[in-house]
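Dropping the structures in below, format is structure tokens.
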Structure P
Amino acid sequence: MSKASVVLGCFYGDEGKGRTTDYLAQFADVSVRATGGNNAGHTIMVNGVKFAMRLIPSGILSNKTIAVIGNGVVLNPEVLIGEIEMLKSHDIDVDRFLRISDKAHIIFPYHCNLDVMLENKRAHKIGTTKNGIGPTYCDKYERSGFRVEDMYKDSFEENLRHQVEVKNELLAANGEPTCDADEIVATYKKYAEILKPYVCDTVTLLHKYLKEDKFMVVEGAQATLLDIDFGSYPFVTSSNPTIGGILTGTGLSARDIGDVYGVIKAYSSRVGEGPYVTELKNEIGDRIRDLGHEYGTVTKRPRRCGWLDLVTLKYAIDLNGVNYINLNHLDTIGNFDTFKACVAYDVDGVETTDFSTNEQFLAAAKPVYKEFEGNFGDVSKCKTFDELPEAAKTYIRFIEEYTGTMVKLIGTGADRENMIVR
């Protein structure tokens, strides 16, 4: 019986999880998405074509891997169908390889309206994408949501009309646009027919695949510091993009998990509001953003940029049980004459290497840096670790020593082939 390999982000998202999954999917039989919705995105370059995957597991791009959308995902059918059509236009055999959990929850237009309303009313903005993700998870836990399987019940139209009425009352009371029940019912009935061939009991399916000894890769959305429980709350996402969410979002058990890949960049970045200890609000941060093309896959917002934070990385490794690191953007950081990594925090005069998501702690934390030599040159042509410049190898070895975790995958450029595997 095989075990699933897991790919997780260690910081605030946008670390390059998609390319890690894409690499592993070359050998995988099954690729699974466990959490989040179309607020997340994986950008992958394949043969000069850029794919922005928002819902379907990026492993499908291998055109031989079964792609499973797990029960922990919240689905916007319009976005999903658009993604299906995009993949088909690139000759990806979606009909053969896509599976959708019958237990995944559905996003409706009123969820998006509520998302806008709630964000506008916040005293302190959290930077939601306003795609209705949070309100959909709210309905899930309030038990008034709709699963994919509900679209095929005789009671679907009646129950949906009732929910539109309830949500419209709330929206109207706050001066927000309401939704047309007739239009929503008609539209979602069409969506249901289009998606029906892909819908199945994915929990049973995944356990069947493992018993058949198939190689499975589970890809997380967002990242550790955006976790609803373990991230920098309230500046987080609405689900668990850590290892716990992998289990509840797929139906896999702890015994089913094998290798856990923690994905980082050679620097760091964050989209949206919230604490960020190593952020550089200067020309260096601007240069990192420009060199790394740091703009959101979904939002297109410019990302906040800074040096790599090893204190945070150690926290993410411990929390998720990471046993391999994937380091991306080595080529980007190598453009600097010198660069830094945070090795400790100075909190009110006391130095510590322990991380906390407490807002007061993070507000008081000042990064303690170690400086490294840069000027790596063109590392995109390096195929092995030994071929890398000594300065690059020194940086990677330091990360390994600090965290006690092997850097197994090294991204040296934007294309699929720019990956060193140790």
Structure Q
Amino acid sequence: MSEISQILIPVGFRFGAGKGGLKKSGRTDFALIVADAPASAAAMFTSNRVTAAPLAVDKDHLRSTGGHVRVAAINAGNANCAAGQAGLDAARATCAAVAAQIGCKAEEVFPSSTGIIGVPLPAEKLIAALPGVVATLGRESDHFQQVAQAIMTTDTTEKTAFARLEVEGKEVRIAALGKGAGMIYPQLAPHATTLVYILTDAVVSPDVLNQYLQQAVEVSFNRISVDGDTSTNDTVLLLASGASGASVGADNTQFAAALKQVCTALAKQIVADGEGITHVVELRVEGAASDADALRAAKAIAHSPLVKTAWAGCDPNWGRLMAAIGYSGADIDPERIDIWFGDLRICRDGGRAAEFDEAAAHKYLQQPQFSIRIDLRRGKGSCIFWTTDLTHDYIRINADYST
């Protein structure tokens, strides 16, 4: 398996980006990922019951094609959500225009949108920009990076990850790009936003691809949170072009591991670019009665404003962690909980550890990235969860997002 930082573009895809005029900044905001032939597809979407128009269209199209996609068409600057029938019409009109340009069926187009909610999507702007975007299509790493840049909203940097492995003596590549900085708590299910596009040149059937995607998402994108808000547009799309000629079945542990590696790397990049953050926190909860209980405790901590603001101030107020664990719903014995900040013992048997050094703990929390380990001492359940602090800058960014 390759280093995540090495740029490896899977065979069988082209990439292009241009300006549709949706971003106030005037930067690129419309991008295409084009498969040379209909690619096997698997997708997971937000669990929010208010969902953007593109997601409804995506689900219809995947059903219609039996899980195949030719083009992912992505716009930033407008979420196309809460726009009623007009939103659906705009998504479908964009798909029809893309299909005409590429030479495929409209049902083979997978639309995505990100940006402000409740504003009608001016599809005519995207349609007018299409010829220019198609003209930029290419297979090089620069073309891939241009798509990653075009889909950004409040992101400060593009997010990409790569891996490769050998299957049947042939090289298989996996590449992913995504965006997300705020409104980050994806909670993706099979049924400012996290959008992720993962590409591989392996030969994989749609049903097998779906199994791999669900497994990878559960330990990556479903284990991150910046602010606890689940977007209306969250989408992860996995496409397999088959251009490498290497077949991947349902039990390929190498492929599963590589996909999880790529997804985890991208998920951590999303957290690290959270709006206004100054700290990235890795929560390790162990000794829970079940993995589900470990996750309940981690989420309660990650979503607590009191905990997150303490982290922003580098305040080792471990009592706030205890309080969050207590209301998390996890099966706990308050007198058996142990907590460490890095290697520093903070809490023992539910109370202040005798060796707790407040000054040392404060210094440890001043690091831009740190780890907190919690042992509930109730069983063998565990999880790893990545989250952030909550700062004044987060409030500033989101207080005037639409004005």
Structure R
Amino acid sequence: MNLGERIRYFRRVKNLSQQELAAGICSIPYLSKIENGVTEPSKEIQQHLAARLDIKLDSKNENEIIHDYVNLFFSLYQRDHKTAKQKFHSLTDSPSQSVDEDIVHKIFKSIYIMMTTEEVPGVYTLLNEVAYIENVIQGQKAFYYWLARGQLSYLANEYVDAFNYLLKAEKQLEENHFQEWEKGYLLYMIGLSANQLYKNIVALEYTKEALVIFEKSYFFKRCADCRIILAIVHLRIKNFDESTKQLLLAETIAKSFDDGALQGIIYHNLGGIATHKGETDKAIQLFCRSLEVKEKEPLFAKIMTIYALVKEYQKSNRREQGLKLIEVWLEQLQGNPLYREYELHFLYHKQLFTYGKHNETTIHFMEKELIPYFEHRNEWIHLATYYPIIAKYYENNHKYKQASIYYSAALEAMRKMHELGVTYI
């Protein structure tokens, strides 16, 4: 990054116009030439601009800057949040004065926030301040920038973006030297994102690679994370024995570390196996057990299990239990865009419990709220499920033109899934 780019970067970060920065130092056209690299200012003008921006224009060695931040990430990777907190505060006591310091700080602050709280609003601001120069970020900074972007998109349920950002981070693995644990974590995140996109083969490949790295370093909790992903993929292809095997191996690790959150995830997925095998009562017991061990966990750690339980209550015609569960949690979902998908799923099942599947009121809700949301997000898996329900309603009511439209839309959704590499049985 040249001198002009560094000046422009901090001017934008500090929300100054060219007029405000140039006042009393140089003309606006001259500042514009500096920022665009057309001219090199005198040392005196450089000093005045640096003083107004409260920065240093000389850059430190990138490796020197990033070393301590990578150590911070290693503590986060090990889930040693206490040590990570200490390292984070020691690194952020003084404001960044060089561009490289500022970029690295914002990238790793974003990662720190996401890996300790999973909250995303403030992270958007941090990464957006870096985004406009993302084309000139290189090396380790680029790896962690794309990793942070991928994590942010993943937490925001933007799984396609997450997957693509993480693949950009993987490109940095090919071009630069990284430690095995850094590579393992990225491969795990790619597998995790591919899993959310139902890219089962891709998820298996990346997750297995990550598992090998974690096993070599005896990082058992990360091994358990990988085995859960493998279990989910095997569940989708109805390989129940392999799925159960992976979950039981993960459960051994979770119990040895007395990790309630991890146990909750395992019981949730064992419940998913019971669901696919048609063992409704067993599935309900496992989902309830999952919620019990995750009682003190935040909502994002429980929401999938709550939704799975709602669906089991609906399948087994347990109307009162289903409605009660929805009412307990629906209020906490409303108004939070991160949970809008689940809010709509819950509202749909509330319609089912209240009016039935092929009722006009239910169909009206689906057409006005449910379908537009998933169409806007290109959520083909959900659309492939919901389109035929509406089509069947119109077919039953002899409205064959409308039925044909929705059946065609369902086929198109399945075609899109195929194009994206989604495999789901």
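A few notes on this one:
- Read-out Cα Rg over 2.2 N^0.38 Å, for residues 40-271 alone, computed value 1.05, structure in P, Q, R: P
- Highest-scoring entry among P, Q, R, by mean count of other Cβ atoms within 10 Å over residues 16-23, is P.
Rule-based calculations on the coordinates, nothing more; no lab input. No experiment lies behind these values; they were computed from the predicted model shown. Cβ atoms are built from the backbone, for glycine too; each structure is taken alone.
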